[in-house]
Structure P
Amino acid sequence: MKHTKKVLCLLAAIIFALSAASCSFTTAKVEEAMMTDTIDENGAPGSEVTSYEADAAMLYASAKLMNAPDNTQVRIVWTYIDANQVVAEVTIDSGDIASRYIYSNLEPTSELPVGQYKVEFFVEDKKDPDATATFSVIPAPPASIEDAHMTSYMEAGGEPTDTITSVDPTGTWYVSAILRHTKPDTTVRFIWLDTNGAIIDDYTFDPQGLSDIYIGGTLTLSQVAPDGTYQVEIYLDDNAAPETVVSFDVKAINPQTSSAADGDYTLYSQTEGGFSIMYPTDWMDVGIPESLAAGFYPEEYAIDGEDEVNAVIVVKVPDLGYSTQEALDEWIAETEAENNLDYVSLDSTIEQVNGRDMAMYAYSWTRNGYSLYTFDFLVVNGLDLYVISFTSTRDALNTLYPFVEQMVLSFQIL
C-alpha cells in the first residue's frame, strides 16, 4: 500500500510538472473589447457598434491590452456563431508597450451572412479568451438612388458642379445622382424622354459593384431641342418602375446659341485632306495640309502652351478601313489608354449628320490645372477616317460649344 501511494504521489508530481510546463504565466490581460465604426491613428476606437449591414465595407474590433510584457502575443479570432465558422484569425505582437489599444479589422470581399458573430482575444496560448466582443450582421438594404438632379457639368469622378432645373436646347445635358448599397450585379439604366414622353435615348451603366459613388448620365444633342418639360428616368437592374425621375425644362435659345447660328462664318477648304468646314470669321485658322489637318481657335481664349485647348482640330487619317462603330470603339479604347488625369467618360453616340453616320465621344479630364472637356466627332468615308476634335476649358465651354456645333454641321468631305 505504501509503495502504491508513493507511485501515485510520484505520478501526481509528474502530471503537475507537465501541466505547469504546458501553461505560461503572464501579467498581460485584455479588457473592454468592443466593435467600433473607426480606429484612429493611435489605434483608439470610435463609437461602439452592435450591428453591421451585410454589405459593410469594413468592420473593426478593438480592446485594451494591459500590463503586457514585451512582445506579448495576442490572437484575435473572428467567428460566425450561427455556423460555428471561423471567419478570420490574426496574431499581433504587443512590441515594447505594456498598455495600449489593440484592434483587428475585417474587410469582406462579399456580403456577410446575416446572423450573430463574435471576436475573441486570446493572450499567449490561453485556451479561453480574455475578452470577447459580439455583434450581429443584419440584411443590407437594396441598392438605391439619392440626390438625382440636373447639373451644368460633372467634375472628375462624376461630382456635379451645381443643381439646375432648366437647360439650353443645344449642347450636352447632364443628370447626376448618388448610388448607394450597390450589389455586384447592380446596373443603372437611364431613359431620356422628350416633351411627349417619347424615348430620346436609352442606355445602361455598370458601376462594377462600386457603392456610394456619383453616377451621371449625359445626352448630347445633334439639333436644337424644342422648348418644354423633359424627363430622365433612372432604373436599377431590371425593375419595371424607375427608382427616380428627374424633370427639367428646356429654355429658349440663349443669345450665345442664337449668335452662333446666325454668326458670320468663313469657308475653309483643303484639297490635300479632302474636306471643307465653315468656321467663325473672327477665329484664327491654321492649315497644315502636309498633315491633312487644320486648326481653328478664338484668339481671346488661347492659352500659352495649350495649343489644342479652346480649339477645333480637323484631321484626315487615311487607310484605316474601319466601320463607324469600329472607329468609335477603337477611339474610346485609345483614349482610355492615354491614362489622362481625372478621366471620366461622359457620352458616346452615332447619329446621322448631313446624310452620313457621325460618331461622337465626349469625356472630361484635367491637365496642368485645367478642367477640360473634349468632344471628338468621327466620320468614316471609305477607308479613311475624319476627326473633328474640340477641347475646351470649363469656363469657355458654354460660349464656344454652340459655334463648334455649327462647324460640325457644316463639315463636308470633298
Structure Q
Amino acid sequence: MGFVLFDPELDGAQPVTTTVDPDHVSTTYEWAEHQGFTLSQQPDPGSDLCEALAARRMAGDSCTVTDGVMVTRMEEMSGVALVRGATLLFASGLVTEADAGLLDRATEALRAAPETTLDDLGDVRAGTAAPAEPVTAPVVPDDFEVATAMKAVRHLAGTIGPREATSPAYARAARWVGRQFDRLGYTVQRQRIAVPAGSSWGVPVDAGRSLNVVARPPGFEPEQPHLVVGAHLDTVPQAPGAEDNASGIGVMLAVAEATALRHTRLPVVFVAFGAEEPRSGTDPEQHHFGSRAYVRTLSPGERDAIRGMVSLDRVGVGARVPVGSADDTDPVQRQLLAAARHAGVPTTPDPDQRSSDHWSFVRTGLPGARLGSTPYVGYHSAQDVVSVVEPAQVERVGRLLLAWLAPR
C-alpha cells in the first residue's frame, strides 16, 4: 500500500466499511445507525492540503490551513485533515452545527490515532475504480435487490421522517444517501440549491438552501453519451414520505448497487434531487428546484451527451408500473415500455405527465420520462408511512429500470 494506516478514536465511532483504491483508503465510521463520518487516508502529497484533497471535498466548501491542519466548512458540515508521518488523514462529514466541539475532538483524534491494519477497519472491499478482477457481466433485471431498496425506505421515512428541502432532516438524509453512493464506489458531489420561501402543501416554509446529491461512476466523462436516473429526496413538511419519495430513492440506490460492478449500455449518473416539492399552490414554476438547477448547470457538451433521463417518483404502490411521458408519448417512454415487456413487468402508459423531475429535462429539449405516480390514500400526509410501500411493486420498478439500462 505504501503508507501507514491509522484508526482514530472519536466519540466511540467504529469502522464499518473500508474501500481500498489505488491512491487512497476510505473508511466509514459510525457511532449510531447511519451517523458518523468518513476517514480518507492517502500518501502525503507534500503540497497544499486544500488542493491535494480537492477531489474528496464537497463542491463549494471553504478550505483553510492553519499550522498544518486543514479545515473545510459548508453550512452545517465540516472536515479536518492533517499529516501523520507519511500519511494524509482527512475526516469528513462531521456535523458540527449542533456540536461546536466536534471539530476540535476530531482534530485531536487524528493526532492521537494509533497505527492499524486493514484487518481492523471493518468490512474491506476493493474500490470499483480498480476491481480485483475485470468485470465483464452485463446488468440484468435479476440483479435488483429489493431488500436494499426497502432498507432505504425504512431509514428515510421511518428513522429520519419528514424531509422538507431546507430542513436539518433533509441535510441528514442527503448525507446518508451520499454515504451509500460513496460505499458503492461512485464519485459523489453535493450541488447546492437556493430555494425561496413559500407554502408547501399548505404549510409555510422558509427560504434556504437544499442539496442535490450527484453520483457518477469512476472514470466518468460528462461529454460522452450517458444516462441519468433521478429521484427526489425531499418531502412536504407534514409527511414522512415513504412512498413520496423514499420509494424512488430506495429503487435508485438498489439500481446503483446492481450497476456498480455490472456493465450498462451507457454510463449512468444517479441524482438525489432536492426541493422537488412545490412551494406555491398556484405558481407551477415554484417546483422542481433541484432538477432545474442540475439542468441549468450542464455545459452544451453535457446536454448533448444525455441520451435519456428517468425520474423515479412514487414507485411503491400498485400492481402495474405507470410509465409517464410529458406529452402523448416520447422515445424514452417507448424504450421503458419495451424494457418492461422484456422483464415481464406490467405497465400503464401515463401521457401528459409533467409533475416530476423529468419535466425539468424535457422542457429544455432533453429526453426524459417518469416511472411511478399511482394514487394512494396517504399522499402528502402524515399517513405516508413505511407500510404504504409494497415491496413487490418496488421490485417491479427496479427490474424494469435495470432492463432499460442493460446492454442490448
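Taken together, the values in this text are just the output of simple stated rules run on the coordinates, not laboratory data. Since this is a predicted model, take the numbers as computed values, not measurements. Cβ atoms are built from the backbone, for glycine too; each structure is taken alone.
Structure summary
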{"quantity": "Origin of the value 7.1, where distance in nm of label points 7 Å out along Cα→Cβ at positions 106 and 266 was derived from one of P, Q", "calculated": "P"}
{"quantity": "Among P, Q, which structure scores highest (criterion: distance in nm of label points 7 Å out along Cα→Cβ at positions 26 and 378)", "calculated": "P"}
{"quantity": "Comparison of P, Q - label where relative contact order in percent (Cα under 8 Å, 6 or more apart) is highest", "calculated": "Q"}
{"quantity": "With helix-only ellipticity at 222 nm (-39500 (n - 2.57) for each DSSP H run of 4 or more, over all residues; to 500) derived as -4500, matching label from P, Q", "calculated": "P"}
{"quantity": "Identity of the structure behind 6, 21, 18, 17, 15, 9, 7, 5, 1 (criterion: P(r) over Cα pairs in 10 Å bins from 0, in percent, for residues 82-297 alone, calculated), options P, Q", "calculated": "P"}
{"quantity": "Answer label among P, Q for the case where Rg and Dmax of the Cα atoms in Å, calculated from the coordinates, equals 32.9, 125", "calculated": "P"}
